[in-house]
Every structure is written in structure tokens, then in C-alpha cells.
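Derivation of every value follows stated rules applied to the coordinates shown; laboratory data play no part. Keep in mind that what you see is a predicted model, and the values were worked out from it rather than measured. Cβ atoms are built from the backbone, for glycine too; each structure is taken alone.
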Structure 1
Amino acid sequence: MNESAPDHPSHGASAALERYQAQLQSIDDTRASLRIKDRQFSKVRAILFLGSVAFLFIGYGFDGLPYVGWIGWAAMGLFLVAVTANEPIRDKLDELGRHRNVVRRLIARVERDWDRLSTKALAKQLAEVELPGHRRDVASDLDLLGHASLFHLISMAATTPGIRTLANWLAGPAEATDAKQRWIAVNALAPMRDERLRFYTLARQVADSTGDPENFIQWATGRAWLEKRRWLVVWSNISSVLAGVLLLIAVISGLGLLTAQIFIGSLIGMGCLIGINLGLTTLLLGPAHAIFAIAMANRRAVNDYEEIFSSAQWLPKPADDSDAGVLAQIRHIMLDSERSAGAGMRALQKVAAAGGLRQSAGTFLIYLPLQGLTLWDVRVLKRLEDWQAEYAAEVTGWFESLGQLESLVSVAAIRDEYPSWSQPEWVSASDAPAIIATGIGHPLLPDNARVCNDVQVGPPGTILLVTGSNMSGKSTILRSIGLNVALAAVGAPVCAQKFCLPSTELATSIRVSDNVAEGVSFYMAELKRLKSVVDHAREMARTNDRVCLFLLDEILQGTNSRERQIAVVQVLRHLIEYQSIGAISTHDLELADEPELQSVGHAVHFRETIRPDAEGNEQMTFDYMMREGVSPTTNALRLLEMVGLGQQDD
């Protein structure tokens, strides 16, 4: 193992930050200009409206001033023209607002502004991501999903499918085949800066208008509501015919061709028909209206879905029909297939136009007679369920592809922003697998605070034993290894000069806490976590396609030193038996001297430096550089003295 080396600052990230800040300034300048125009239009609209009211009042309220009323009507017409001309400006302001939020998030990622990145809504969505127990533990230990996490560094996802897909990729196994395909896709997307920004903005718009599409998927792939209520469709058709006949009779009677009694009878018939249909609406159609709220919450929601699926047109076209690349598959599902997501949403737009009559104040007066006379909601629901029958088998695939695309477009930003980060190199998992890294660093740390080291974990039968004083960097190197494995898994560049790894699945014990409510002590909680790690290693040993990588930090601190040494060796014996590779950190130098551990362990250490300052007070500093061998120093008592809790002289 080589001596550790300091990190070289990444000029790519600073260049990206300057570019984003310039974009933000341009957006702010454009918004300021549009706000001026909007205020001008607001003044003109107010003047025209008030003037119209005044002239109409004078023209029709006083005799002898007939032309004044015409001036009022002209002012009202100009008011409507001003309103129409003002709408595009307000729409543009809304779009720029979303674009501004996207660019501010891009800036926050580069600056590691975790508070701005970690919103309550996003935290709730991440908490709802379903992960197996051991993967949830890994995500917590390595800061994959929580506050100040790798997810927040990478993610530009706004829709639920994008958030869930990226979270599952990060917490899932690092499989070479999938990771290589993702890397190819990310490489293709990285230079498409304008397209990516447009996609980020559109995804945010979709998320704001549609919410969680899981309900939509459940409806689309579920059972048709009208399947057991076919009589409603029959009655809707009968009702439409009856309404047509009664209206025709009323019109003919109104022309004097039929008697007044027949005219009155037709009106009574229509009144009865309306009463029956409105009664059915109140008593039976509540579930139908709930389906409308899911399938087509509003016309904008359907339009937004159609737009984001159709955005796949900027993806590279497949070279031929045999192209099996990730982007080719996504484009095929979202845009090019016979039952593509774009085609499906365009078909749904037509249904949403009919169903939207009841949602708009401007068309509600049209909806009421249609519902009363023809049971309009049932007719719309029948069209909706016809759409459901045609596209149900495709819907899940649409949103899975959307989640994949949003994840890849997020990762592409990292590829673009950090050109000095390297492409991971994949090695066979069945031939003495090991992780070998040159200049590896912690990706969540800022460039100017990151220190990089050379490290090797594996092959099976060996353990990396990381020793050192408190706060010297032991946990950081473990997390650096795990986080870079996660980066490699999603197709991202890794924070290292070189990073070789096999297909890997992580198992960790870094953050463990007791559970007073369940009566679980800290020691028992650690044992349960270690049991999970060993069980996972045993499972991985049955396969040849992935290796288990364990990362254990200061384990079994809840017992005395000698028993701890015996227990740690026993745990490591199991992990070695199952052909796992991994690293364990400790500041217990007696543990590092354990003969069995020495026989399989490759020891490295971090250390501190203590120097007096100008006033003669001792100051402890760390260079976070990894060195060969077991740590020669400890610093617990010195730290106690430095905070004023050392032994006092009599």
C-alpha cells in the first residue's frame, strides 16, 4: 500500500458553480424585466376595468349619453385583450420560478448546502422508500439517503418514481453489468446541459401537479369499477336517448306543432330524468369521482405527464433495432413503441378533456345538464376504463422508465460537474476479488477539505485493519470506500484517481444504537447488527456473481476489552470463512495485537500531531493521511485534558 496523498482540488466543480451562478443571475434579470411588464399590465388592466365600469354606469345610468356606454364596452374589450396578453408573461414567470429553483438546487449540491437540499417533503419520501433491513442499515451507516447524504449530492429527481429509483440504486448492490450500462447512459447525457436543465424543470412541474403516481399505477393495473355495474352504462345510454327524445318533443311543442300538454309533459319527463340521474350521482358515483381524481386529477396533470414522457425525444436514437442500451430501452418505452407512454397519455388527454367539465368553473354549467340528462360521469368513466383496458399492461413500465431516466439525468450532473473524478474499473468477482483505490476521497466533503488516500480491501482471506486515535479519520476512510462503491453502482464517476472493484454488496456496522422501548441494550443491538452482516455474507457466499464487502467501525464496545477481542475475532472468522472482503477500524491497540487478527490483517493507521501554539498551549491537529502499520499513539487522555477534564494537581 502506498503512502497517502493529499487531494488535488477539482477545477470542474468550481467551473460548474460559476456556470450555475451565471445562469441564476440571467434568470433573475429576466424575471425582473418580466415583473416590470407584469406590473405595467396590471396597471393598464385596472385602469381599463375601472374605466369600463364607470363609462357603462354613466352611459346606461343617465339619459342623453348613449355613446358613453359604447366607450365602456370598448374599454371592456381592451381589458380582455390586456388580460389575454398578460397571461403568457405570468406563465413565463411561473416557468422561470421553477427553473430558478432547479438552478439553486444545482448550486446547493456543489456547495454541499445540506440544509437547503434536505426538505421535509423529500425526507418523508425517502423514509417511505422500501428497503430490506440490511440495506436500510447500510444506507444509515454510510449516509446514503438521510440528511447530508450521497442521495442529496446526486439527486435532481423531483417525481416519486425518480426519487425511489435513485434511492434503491444507491442502497442496492453494485453489479458490474448494470453499472456499466448506466455509465454509458450517463456519459451520453452529461454533455446535454440545456436538455438536462429543461428536464429537471419539467420533472419539478410534474411533481407539483401530479403528486404520487403510485395511486395512478394501482388504478390503471387494477380492476375496472364498472365491471360489476354494467347496468349504469346501459342506463346512461337509455338516459341519453330519453333526453334526446324529450328535448326534441319540447322543441317541436315550442314551435306550436304539438299541444301545450305534451310540452309540459316533456318538461316533467326531463325533470324526472334529471332527478334520477342526480340521485344516482349522489348515492353511487362517489367512487367514480375518486377514480377521476386519481386517473386525471386535472387536465394539466395529464398534459404534464404527456410532456415529460415525450421529452424522451432528445435522448439519443438507437443505432438499430438490436440496440439494448438503457437509453434506447427508455426511449422505446416512453416514446417509440406502439403503446408508448407518450401515446397513452395523449389518448388519456382526450378523456381528461371530457372529464374536466366538472372541474372548471367555466364549464360547470355545461356539465350540470349533461350529467342530469345523460349521466355524463358514467360515460366518461366508460371511456376511462376502455383506456385502462388498452394500456394497463404498459403503465408500470412507463413509470419505471421515467424513474430510471430521472435517476440517470441526475447522475449525469455529477459526471459533468466533476471531470477529475474517474471511471470505476470492474474486475471479476470470482477471481480473488479486491477493491483497489488510488487517491480515494470522501465524496460528501468539499474539495478543499477532502484528503485522499490509497487503499486496498481484499482479496478474501485478508482484512484491512484501520487503527488510530480518536477523530483521526478511521470512520471517514470506511465511509469513503462504501460511498464510492455506491457511486460506481449508479453509473457515476468515483471520487478517486483510480478505483477497481468487483460486483459488490455492502454490509456494515458503523452506527448502532440501543432501543430502550424494546429493551435492547447497546451491546445486544451491536450483536444483532453483526449477525445481520454475517448472515448477509453467508448468503453472498452462495453466489459467484457478487462479493460481500463488510465495513465495521469500532464494534462491540459494550463489553470488556478481553471479551471484546475474542468476540471480534470470532465474528471476523465467520466473515473470512464466507469469502467476504472488508475493513474494520479500532483504536483498541490490544485488539490490533491479537495473533489471529494479525495473521489475516493488513494494518494501517491515522495519527495526530500535537504542537504548542504561540501561547504555549498544546494544539492537536490531524492530517488524515493513512500510514502503514498499527497506530503508535493514542489521544483519549490528551483530549480529556484539552477540554479541561484532565487530572488536577493537588
Structure 2
Amino acid sequence: MAKNDSILKQMDDLIGEIERHNHAYYIDDNPKVSDAEYDRLFRELKKIEEEHPNLMRADSPTQRVGGAALGEFKKSKHIRPMLSIANVYNEEELKDFDERMQKLIGVKAIEYWCELKFDGLSINLTYENGVLIRAATRGDGETGEDVTPNIKTIKSIPLKLKTKNPPELIEIRGEVILPIKEFKKLNEDQEKRGDKIFANPRNAAAGSLRLLDSKITASRPLTGFFYGIGEVRGVEFPTLEKLESTFEEWGLPVGDHCKSVQGPDAVMNFYRGIEGRRDSLPYEIDGIVVKLNSVKQIEQAGYISRNPRGMVAFKYPPKQETTQILDIITQVGRTGVLTPVALVEPVNLGGAMVARATLHNQDEVDRKDIRIGDRVFIERAGDVIPKVVAVVKESRSGNEQKFKLPSKCPICFTAVVREVDEAAVRCPNLNCPAQVKERLRHFCSKDALNIDGLGEKIIDQLVDEGLIKTYSDIYALTKPEVLKLEGFKEKSAQNLIESIENSKKPDLYRVIYGLGVRHVGERTAKSLSTHFRSLEKLIGIGVEEFQAIRDIGPEVAKSLAEYLSQKSNQNEIRKLDEILSPIAPKKIELNSNLAGKTFVLTGTLPTLSRDQATTLIEGLGGKVSSSVSKKTDFVIAGEDAGSKLEKARTLGVKVLDEEGLKALTK
């Protein structure tokens, strides 16, 4: 008996240590040991369990690796039904909800608990005396599928709650998700194996959790977020805020963007704040959830049908929809790349009506087997053009048509070329009207010279009439020439000429970016403007010198050297240098407090926009990064700062507000 006690203590110590490392790695994102050390602990525990199978604990981390494949999932009835919640889609509907709550609970200024609405698979975890005994999908709300073996493979979900006084029984509700980064990697791996490509992270999470072989589920980096309860025995929660803080103490992952607010106006501020950073989140959301914070008030508000009255989902416009491809056309870009574009049945996506979606290149069309007439999923992230992500092949009638890019440019009829190791097919004719127009549009765009009034249709007219062909031609335009164009009157022609004149004193990096060199984005343009400080100094620079500049790699360096070695481009740069008065960035103060330091910006600052803060930091020799790591020197946090702020605190990175940043610059 004494021997068993000694073995049990050894197992308990190992399990405790492994679970602490799991929490540090999967929840805090701050590992405390190397992978090799973790594996050693794991193997030691597994060896003891194999020698003493009768002593194995149900919450042992070894149970996370997956077991034998199942023939099918068993049905599992929830103790309390998993209810759905009603949706609202605008501020007016939110205020209607608030007015209903005021009447139902007799309170004027209501405290709401706001959090993210994760786009994942709903799950119900049942813990008995702190140990996970069952996990089931939502199903029809009453009965789901028992997926306990698969849930146990998710390392961020505790097999045993971290508390000395666990409730007798509790049903914990939440979502299983697959982070966007992991979703992309999974699809890449699926493609290499010739397996099914998932349309979105939610489908991937659902498909992974419903695999009959839990060993495969274990290989997929699923995680979860938890925010609700069903049946509860032995514990009470006065508010949802307290509920989630308790979950966190118990070792359950909870959302990192949640807030207690007063009234509908504060809810709207939360909604808009999250909407502004939605595209930078590491996981998919489709809205926020607005709940009465008081559990007592939720019960007081009551239920209708299968919905609790005291909470709603405030949805964002969809980022993914299904529609039908009506035709596929070929567009020619500013660098000559031929891009297949799907013309689709118009659909509302992200708050805008969308009628076309990019197909990227022929390889992508072939890989996804996209055909004219197909029903497809399209999605939109940020302001980029929507793309086709997957085909609904079950909807095919047999009349769909395959697509191939033409062998000649559809605009100038020059034979296209495809370089070795490149997916892109190009028109090599630099004078191709399509390329000329696209280059000019890029030069005039908001992020480049920002010439107001020189939009797509006007540039088309100017090129078609032979009035402009190069960037410098824009500055030779006269008012009489503009007046000859369709749609121009005296006032509008004068406005365009003034707009062109007003663009003659741009920041240097905007001109460099506006040149449209392949692979040169805004960040690279800023590095070049800081290094060379004039347009003409770019001419004659070779690959090695470009590559010596921070943030410029071999591919970008080669592209710059090739572009700047061409006589026509050199002549155009010299003309622009004579016409324009580019403003070089302030010289970096090498002795400034920011020089050589890495900064991360998060949240909304009181007076500085993200671009202004970035310019300030970079102008004094600092570098702005998008992610927090041990190498980060400062995190600048504003209102509604989220996971980056939490990670900074975990890693011990110094956190400043806007005033703190400004103090560093003095």
C-alpha cells in the first residue's frame, strides 16, 4: 500500500507539472521549459502508467493523445438545454433590445457584459467534482454527440479544474475554434496530401472535432473559449464577469476582449472598437455578444421559445458568403500579371455589394477546380478584393465550364510568358494599355501621391485619348486638355488641375511606393526613403547595397535593381525629381530614446492615429512590429487594448500609454 502511495504521489507531481506547462504554453503563450524537457516529463508519466494501469487517473495528460478510432459517436443529452440567442444587426435594434430590458427588469441604466462572438463549434463540457467526464456538441440543443475523446486532445482545455473546491457538477459552455494561422497551415497540409480543403476556420474546427479517429484530432491545434453554464451544483455566480474570471482561475481559456459597460451607447463603442481590429484578431468572429451582466437579471428577464431574453448577438456584416460564378474574365495588372477574376451573382459581403472575386492565378483555379457556373464560398478580409475560397461541388449540374488563361494578352495580344518557379503568367509588353492604366492608378492612389479626382474612369479616358502614358505626363496636363474629356466642365477641370498641383510636395516614401516596383510596399518604401533621402540617389544601386538595408530581402533587392537599371525608368525618376519636391524623412537621431527599440501598438490612442504613432517612432529610429515577443521593448497601449497588452504583461514587456510614448521622444 505504501508503495502505491509513493507511485500515486509521483504521478500526481508529474501530472501537476505537465498541466502547468500546458497552461503556460497553450493559454499564456509563455513556455517555461523546452520541448525536449516537456517530452521527457511526458514519457516518464506514460512509462509509470503503463507499469501501473490500475493507478491511471482519468485526467492524465496522456489521455490527450487520442485513442482507438470510433465506429460512430454516441448521443449525449445535455442536463440543461443549450439555448441559442437572438441577433441584432444595427444600432436601432440594439436600442430596442435595451428598452425591452429596462421594462423587463425595471432598471434604467443597465450593466451589460460584452464579449466576442466566436465563429466556432459550440461545445458543452461536464465536470463532476472538478474532473471532465463528458464533452458534447450542441446538436439540436437538447441532445448532441459525445466527443469526449476528441475534446481531451485539446491541450488548452483542462481535464481537471484548477481549484481545491470544485463544484459538485457543472456544465460549461463555449466554442471550439481553430486559429486563422493554424487553419491556413492545415489547408496547406491537406492540399499536399490531396485531402479536403476547408472553406473556413469554423468548418475546419467542426470537421476536426467530429473525426472518429481522435489521434487525427490530436494532431490539429484546436483551442476553445468558454463563457456560459448549463446545470450547476455547488457554486453560484452573481455576474457573468465573475463567472468568466472564475473560469480563468480554474484553467479554462476565456476571451481576451470582454468588458462590463453601462447602456447601449457604451455597447456601441465596444462594437465599433472590436470591428476596427476584427481583421487583426488571430481567430474568426462574426459579432459581439451583449448580455445582462447580472445572472439574477437574466433569470428575471426570462426566456422566449429557445432564447434567453437577456442577451443578443450583435452581428457584423458577413465576411463570407455563397454565390454563383456567372463568368470568369482576365485582368492585366500594373506589372503585367494576368489574373482570372470571377464575375459572381451580387451578394452582400462585409457591408458592401460584391459582384467579382479574384481567383489569383491558373494554379489556384486548377487546384480548387473552379468552373464557370459553380456555386462557391467567397470571403473578404479588410478592404481587399474578395476571393473564392472553396467550391460547393455538391451543387454542380454538369453544365459548368472549365477555365484557362489565354496564351495572349487580352488587351495588346502579346504572347504571355511564365517565369520558372512562378505561378504568375505575364504580358511582357510594358506599353500594354492595361499595364499603363494600372500603373497610373497606383501612382495616383491614396497611399501613393493621393491625387484626388484622378480615378479609374478619368485615367482610362486620359490614356485612351493619348494625353498621358507616364507619371510625369500627369503634371503636363492642361486645363483645355481636361475640358475635352467627357463629363468635365470649367469647375471640375479646374479642381483636377489644382489637385495635381497640390500633389507636388509629397513624402518621399509615397513617390517611391507610387513607382509600382514589384514587391515594394509602403514599409519598404519608408526604409528606402530613410536610407537614400532622395529619388535620384536610387539610380544605379545594385542588389547587394539594397539588401544591406534593414527589412529588404533578396527578392525585393533584385526587383529594385532590375527596375532601376532600365533607362526608361531612370529617365522617369529624373523627370519626377525635377517636377516634384519630395519631403525626405527627418534624420534619425541615433541618440534618441527610441533608436533601435522595437514597439508594438495596440488599442486606440487619444490623439495619435496608428499611422501617426508609427511615423513618430520610425522617425526617431524605432521599429514598429505587429506582434509582441520577448524582443519587444515597449507596448504602446490605448483604449480597448486586447491580447497584445495581456501578452506584454505576461512577458514582462514595458507598457506605456500615449503620454509615455511622447515622453520618450523628448
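Mean count of other Cβ atoms within 10 Å over residues 48-55 computed as 16.9: which structure among 1, 2?
Corresponding structure: 1.
Could you tell me which structure in 1, 2 was used to calculate helix-only ellipticity at 222 nm (-39500 (n - 2.57) for each DSSP H run of 4 or more, over all residues; to 500) as -20000?
Structure of origin is 1.
Rank structures 1, 2 by Cα Rg over 2.2 N^0.38 Å, for residues 504-591 alone and report only the one at the top, that is, the highest.
Answer by largest value of Cα Rg over 2.2 N^0.38 Å, for residues 504-591 alone: 1.
Consider the structures 1, 2: one of them gives 9 for relative contact order in percent (Cα under 8 Å, 6 or more apart) as calculated from the coordinates. Say which.
The structure behind it is 2.
Using Rg and Dmax of the Cα atoms in Å as the calculated read-out, with 33.6, 122 as its value, let me know the right label among 1, 2.
The read-out comes from structure 1.
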